[in-house]
1. Quick one: FRET efficiency 1/(1 + (r/R0)^6) of positions 114 and 234 (r between Cβ atoms, R0 = 30 Å, to 0.05) came out at 0.05 when computed from one of P, Q, so which one is it?
2. From which structure (P, Q) was relative contact order in percent (Cα under 8 Å, 6 or more apart) calculated, if the value obtained is 24?
3. When distance in nm of label points 7 Å out along Cα→Cβ at positions 186 and 218 is calculated, the result is 4.5; to which of the structures P, Q does this value belong?
Structure P
Amino acid sequence: MRILIIDDEPLARSFLAEQLRDIVGAEVVGEAANGFEAVKLTEALAPDLLLLDVQMPKLSGLEVLELLGQRAPAVIFITAHDQFALRAFEVHAVDYLLKPVEPQRLRHALERAEQRLLHPATSGVAAAQALALAARPPGAPLERVVIRDGAQVHVLPLQSIDYIEAQDDHVLFVAGKRKLRKQQTLTQLESQLDRSRFVRIHRSFILHIERITRIEPYAKDSWQVILNDGSHLPMSRSGYERLRQVMG
């Protein structure tokens with residue numbers, strides 16, 4: 001079993017590598033110190049298994065998994081997360097190791113991973129997004145999105161987004177002059193956003209309400225919203241009611 005270790009703490013990586021040297025059939029093919037390295041090395045080395053730290057700066061372990069999508073191998077999460085997150089990992093049939101990692105627990109997790117490789121579970125973008133949503137504590141909205149554009153990875157803070165537009169099975173994030181597309185539905189995304197700041201004003205648009213300059217009637221039971229950059233967005237009757245409730 002070819003294993004890639006991903007952890008931003010050098011001592012944690014060294015400990016795992018040392019433990020794995022004593023386990024028959026386990027081969028460490030590489031180590032990554034952050035999420036960006038993790039994505040590159042996973043695609044370059046094609047390991048069978050990731051030992052993946054959840055809490056890392058720049059890109060979290062969950063964001064790494066989301067970016068890998070269909071290319072993600074089997075994963076064992078390394079985490080100091082709270083009990084809610086651990087339940088989420090269990091529900092989605094992803095094994096985890098709680099820091100500090102116990103050698104015997106590591107061996108047991110590898111045995112489970114070996115079985116999972118023989119009978120792989122559902123993977124891909126949708127599964128990763130579902131896991132990320134389930135692992136977020138109740139009431140904690142999304143704070144940023146990670147978007148892959150070819151070889152580039154963009155980390156987009158939600159505060160920088162002006163509006164989001166549905167485009168078939170993708171969404172378009174508009175943040176000033178930046179326009180980035182991601183494979184996701186608007187409904188999936190809406191459930192993760194802060195409803196006090198982002199409102200679905202139309203079946204195809206979610207708006208950051210801080211960007212509103214004014215609202216004008218457009219036709220019967222419809223309006224248009226003018227943003228502070230001059231953009232015009234359509235607003236339906238139901239969208240108008242949702243916006244009115246948020247803005248008081």
Structure Q
Amino acid sequence: MLALGRITSWSRQLQSERAAPRNIPLKAIRPVGERQLLAYLRSAGVPVIPTELVTTQEQAVTAAQRIGFPVVLKISSADIEHKTEVGGVSLNLPDADSVARAFAAIMATVRAARPDAKIDGVVVSPMRSGGIEILVGVTRDPQWGAVLTVGLGGIWVEILADSQSLLLPAAESEIKTALLSLRGAKILLGFRGSAPVDVNVLAHTIGAIGEAALALGPQLVTLEVNPLRAAGPVVEALDALAVWS
């Protein structure tokens with residue numbers, strides 16, 4: 001009877017997924033590339049790091065001065081999923097000269113590595129430090145439907161191999177329970193003098209990511225936000241990737 005009850009509960013969750021999520025209407029769009037995907041997540045209520053797209057060294061320097069140093073430069077191309085593998089990322093740039101050099105180096109390296117890729121330009125964003133990196137992923141299982149997975153990101157992914165999964169849609173209370181069930185949950189709560197993360201804000205943001213993924217419909221195979229940075233009450237997506245069928 002217990003097994004039958006759980007099957008019924010899972011069935012209801014799958015049926016509820018077929019309708020539009022609670023707060024976001026079904027989207028007839030397919031955001032591709034980090035820039036489009038972050039813009040979509042922002043429109044869905046997910047806090048996202050500020051970004052500016054530039055196409056010249058001069059624009060890169062101006063954007064960096066406007067954003068404030070240090071900054072990060074990343075190649076913007078829907079054809080390139082893993083930017084670091086093609087030399088498409090430069091971190092912690094402290095001044096205008098380093099930004100100009102990094103822009104030129106990124107464009108030259110990426111064009112050499114991926115001459116087939118359509119390049120939109122380079123994204124400039126502020127360099128974030130401190131806080132905790134969280135990995136948030138939504139995948140579509142052929143039997144269970146959309147599954148949300150959360151875990152500690154950064155170095156903790158390899159050290160702890162620690163994650164929790166939930167069927168979508170999921171309540172914020174379920175997401176909070178999943179976060180506090182991680183083996184590394186003490187890191188979120190403040191460990192050896194580190195500032196604690198606001199787990200309620202974090203759960204709310206992860207819930208918004210899950211709903212945004214559901215709203216994209218069944219053609220979405222994977223949506224990953226890695227990292228989702230949490231520092232005290234501040235939570236924001238730094239990078240995102242989508243895979244479509």
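1. Answer by label: P.
2. That value comes from structure Q.
3. Structure of origin is Q.
Bear in mind that the values in this text are calculations on the coordinates, not laboratory data. Treat the numbers as computed from the prediction; the structure is a model and nothing was measured. Cβ atoms are built from the backbone, for glycine too; each structure is taken alone.
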